[in-house]
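Next come the structures, one after another.
What follows is calculated from the coordinates using simple rules that are stated; it is not laboratory data. Since the structure is predicted, the reported quantities are computational estimates derived from the model, not experimental observations. Cβ atoms are built from the backbone, for glycine too; each structure is taken alone.
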Structure 1
Amino acid sequence: MSDKFIINGGKPLEGEIEVRGSKNAAGPALIACLLTQEECIVDNVPCIEDILNILDIMKSMGIKVEKTGEETFKIKAEKVEADKMDFEKISKTRISVLFLGALLSRVKNFKMPPPGGDRIGLRPISVQLNALEKLGAKIEKRDNVYEVSREKLTGKEIVLEEFSVTATEAIMLAAVLAEGKTVIKGAAAEPQIQDLGQMLLKMGAKIEGFGTHVIKIEGVEKLHGCTHSVIPDPIEAGTFIIIGALTPGKVKVTGVNLSHLDLFLAKLEEMGVNIEKGEDYVSVSHSPNLNSVKVQALPYPGFPTDLLPIIIPLLIMAQGKSLVHDPLYENRFNYIQELKKMGADIEMVDPHRTFVFGPTKLSGANIDSWDIRAGACLVIAALLAEGKTTIENVFQIDRGYEKIEERLQKIGADIKRIK
């Protein structure tokens, strides 16, 4: 049985809460350590389920992993025994798809199962596989296992059919050690792509354009070790900012890179959220008079798809009808039924669009977390609701938020974990 949260809502929250390192950037940074035999030091790493799985996968392949600080890891991939890869851990996290790109740079043959991840809809990896095949990889699927091989990797122009973050990262990891020049057109530009690009530069890669939709990579013979600090998590920052807006009191969210949240913060200001911005913090106070809005997930620098579930409780408290549109994932709204149990007035138009009517009072209920961001949405709703809420399957939340209940307790939340 999974742990659960018991939350008594309506409590005033006051104080500071610090943003930890980005899950979506830490995974690629750790996997990039496979590209060199030299030692790499990666810090500001969140010690959460998905990242611990990545580290376990690396250990299973004979890579030396040493935790040297609370959020710091020393990695040395002097040898990579891909045939000893932990298949079970691979199938538990979506980030593991990036091992395809890194391993192609280091070994000629390996087998790997499909990656895991959230239950938010069909998430095929055909874009990633097609791109790697253009660089010279041969990939066949037998008995639900990918058999991957290559003679050599050669740079090519690759036009992605969608702005896929993991496809862009996988190509970057494979192309930096390929022969010749690779150009990725239609590349994703998210903060984690920019973070990976910065780390690869430190390792000696010749790469430019990351953060735009055209990335150019000139392959080099070898990379060296480096020290790299993972960017703060913009999704975690957004989660805590909305908690501050919906609960009585004032919350200061520190360690924020505001440039990664431009459109998100602009949308909150459009709604009437009381926000004060600093160089690396956002202070937010209770915002009772909110306007309804239209929110659509778009590739960076658009509104992040991972923040769509997070903003729903805010829309529940807004005056009028709001529209939420996620064109990417057809099961992103699987948590709507849980919010309805709490009294939310929400109507699903189709698998990609939802109307939210407000303001509506929420009441405590027994609810279930489906995925990381849905779980965070339900935590916010429970903090807002009258009475007691029980959230099941909080291991889903643990995959993306490190000790969230302990950090919320420090600012006054009545939340406890039941083992």
Structure 2
Amino acid sequence: MTMDELLHRFNPWWSGSYRLPGIPRERYLSIMAGLKGTRDIVLLTGLRRVGKTTLMHQLISRLLGEVDANRIFYVSLDHLALRNRTILEIVEAFRRLRGLRHDDAAYLFLDEVHLKRDFEVQLKNIYDEGHAKVFASGSSSLDIVMRSPLLTGRQRLIRLPPLDYLEFLKFSARNVRPSDSHLHARYAEDYLRTGGIPEFVRTGDHNYLQSLVDSVLHRDIAARHNLRNREQLADILAFLAQGVGSPLGDRKISRVLGVPVQSVGRTIDLLIEANLVHAIEKEGKLAERKGSPAKVYLADTGLFQVLTENVNLGAMAENLVFLAIGGDRPPRYHRSNGLEVDFVRGAEAWESKYKSVIGEDDLRPLLRLKAFKRKVLVTKDSGGTRGGVRLVPLWKFLLGAAGGG
């Protein structure tokens, strides 16, 4: 296949009409569309298979009503036929193929950009020339690029998470009318177990989730960082999944798995970089935050189904609460006088107890936090207020976090 043939396959709108793919995730699509008139390079990052490629194509579909199709270019940089081509060479081939001059404005959609060596230098070159708007995606590394002086002041980072609860309902074709709000409790537990990876929500195929994990471990981490012991990588990830909700120090993991402490720390860093897990620190001064073990959460609760044999709904619910409140300002956990609160941020505190009957012991950690103005206990189905603590059923909490009330 020639370069010209491959680029035509990537860009079917050059030779005919193009239909919007998939179900739009309007929140993120609107953010991207709002940046199309700026010079900034838009970097789209997130776990594999959360819909970054689909989102880029959905924006392309909208642009086609405003821009000449010949000025819109999409390419997936992980294609084997392009492995020996630089980004600059591929973009030059696009301009030649569509008869565009060097200074003609164009929209470039560069998928899996992190797989190209020196991609940040090449993106800077395109930016400096000033004749192209760049949207680039990657499953890892782009958060690191945010700290690179090469792109400082030239980029905007958009993190695309798995589906939230409202999106889950939409993707699974569940339309809950106001008169049927009682269904939310059941649907919220379905969401808890299923997670928000779009294709898995649609199909329920566990093999798909397993292939996702394998792809991240082997392709994004082991192959890129030349790690030979892939079984060790999988063991550490499984241990983290089993320990969700508990502070896990590198030394403890090292002792249990028989893995060098340095390897444990490096592996966790790579899992975080690949957007497969998230870590939060203990609340406190800098020395206390850095010297205390972190708590680790999975990027999606559906992953529990392929990483642990015995799924703990309580741990999964805590993981889901973290994902709902995390955002760009991750919380920390609080521990003092033998009591622990799952999440704190600013003047807010959250505790997760996925059960129906809430006792005094469940409330005690939050009640002890006198300095926090807003204290929420996320339950299975209990509501109300007790001692200044607001009890919120998981489904109501998810609706609020997703903008549903």
Structure 3
Amino acid sequence: MNTLIILFAQTKGAAIVEILLLLMVAAIIGYITSWLYFRSIYKKRILVVESERHEFNNRIINLNAEISKLNKNNCENIQEIEQLELKVNALRELHKEAVGETDEMKLKKNKAEQLLYNKNEAIIQLIQGKHFLDYNSFGTANEAEKDDLKMISGISPLIEEQLNVLDIYTFRQISKFTYRDIEIINDSIQYFTGRIEKDEWVIQAKELLNSKELRIQLLEEIRKRKALIHYNRIGIAKIEEADDLTIISGIGGWIKEKLNALDIYTFKQISNFTNHDVQMVTEAIEFFPGRIERDEWIQQAGELLLKAGKKSVLLKSIEEMKDRVNFEKLGKANLQQANNLTLINGIGIWTEEKLNSLGVYTFKQISKLTQLDVEIIAEVLNISTDRIDNYNWISQAAALSNRQYHGVKMFPKN
């Protein structure tokens, strides 16, 4: 019995194993069959998807290429726009300059017309004033006898033209001027009172009356005095390098010839003068003591050197700074109302010219200067505020304005 039970148990176990194996085989066969079935069904679909994926990849590549091309075109367009903007801005600037030039030309035209009108008016006044002159005192002359009056320091081309209108053409006539003649001529040409005396027209004219031979002899004497000059300090120059020294206010043609005789030809040399050089040059050319300092040769030469000798450019740069001055407080004036500002100690003819370019012409204007005005004017004129304060321009100007108001002569006869 036991044996039967054991056999039955063994047979049952083997059957279970066999059944399990058969189930596993059936499962594998089912999986493979299903896989093969689904593969057969989706193979075409997979191929289609693969094809579509490939096509999309190609389209992405093409789109990237187009994007790159568009980016390049965009960069080129941006550059083109920038260039167009630059051209537009340039055209705007040109238009602005053209408008500015047109306005400037109109302004110059108006100024030229005004100057011409003023000149004609001045000539008419000069002609009308001729009958006040005593030609018996200093003699008559005509244009055929004309001397170059610009050889006299203090006579500019404009002053020479005005003198010629008064039939004053020669050194001989000027050398005979009396105080009365000078007073009438001052009034006639509206020249600053006292300037003819201070510039020593009469003495210079007498010297220029010397014959050509005597003048040549005098220049030779001056050449012999070159040893007085410290060329190692002021510099050496040749005639080929010569500047037009007559641009310096206070140097006429005759003084220029004397300086040239000392081999002094340039602004640079004069700008290097020390007090000792001024003294030596004054003695060598037999000039009036103190005139070089009074006429501010050194300062003028230095400033002209910076502007390549273009005095008009220098004065125009000062004129362009007029708006920095408070003329509402100082009051406005013009050349016709001008006082002789050199009567104020500390103001030479060069400083006076610069003040005039700035629109300051009268004692009254200077008497109203505030400390702020002093600082602005000192900066514009390239001088120190100490010079204005130490010489007390304001008090001097107030006193001179008061004397003028009460009719006191600025230069009474000695």
**Fill in**
Across 1, 2, 3, mean projected area of the Cα convex hull in nm² reaches its greatest value in structure 3
**With mean count of other Cβ atoms within 10 Å over residues 67-74 derived as 10.1, matching label from 1, 2, 3** = 3
**Origin of the value 0.75, where FRET efficiency 1/(1 + (r/R0)^6) of positions 155 and 323 (r between Cβ atoms, R0 = 30 Å, to 0.05) was derived from one of 1, 2, 3** = 2
**Item:** Parent structure of the calculated result -21500, given that helix-only ellipticity at 222 nm (-39500 (n - 2.57) for each DSSP H run of 4 or more, over all residues; to 500) is the read-out and 1, 2, 3 the choices
**Value:** 3
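Among the shown structures 1, 2, 3, from which was the value 0.05 of FRET efficiency 1/(1 + (r/R0)^6) of positions 83 and 395 (r between Cβ atoms, R0 = 41 Å, to 0.05) calculated?
On the way: 1: 0.90; 2: 0.30; 3: 0.05.
Considering all the candidates, the number was obtained from 3.
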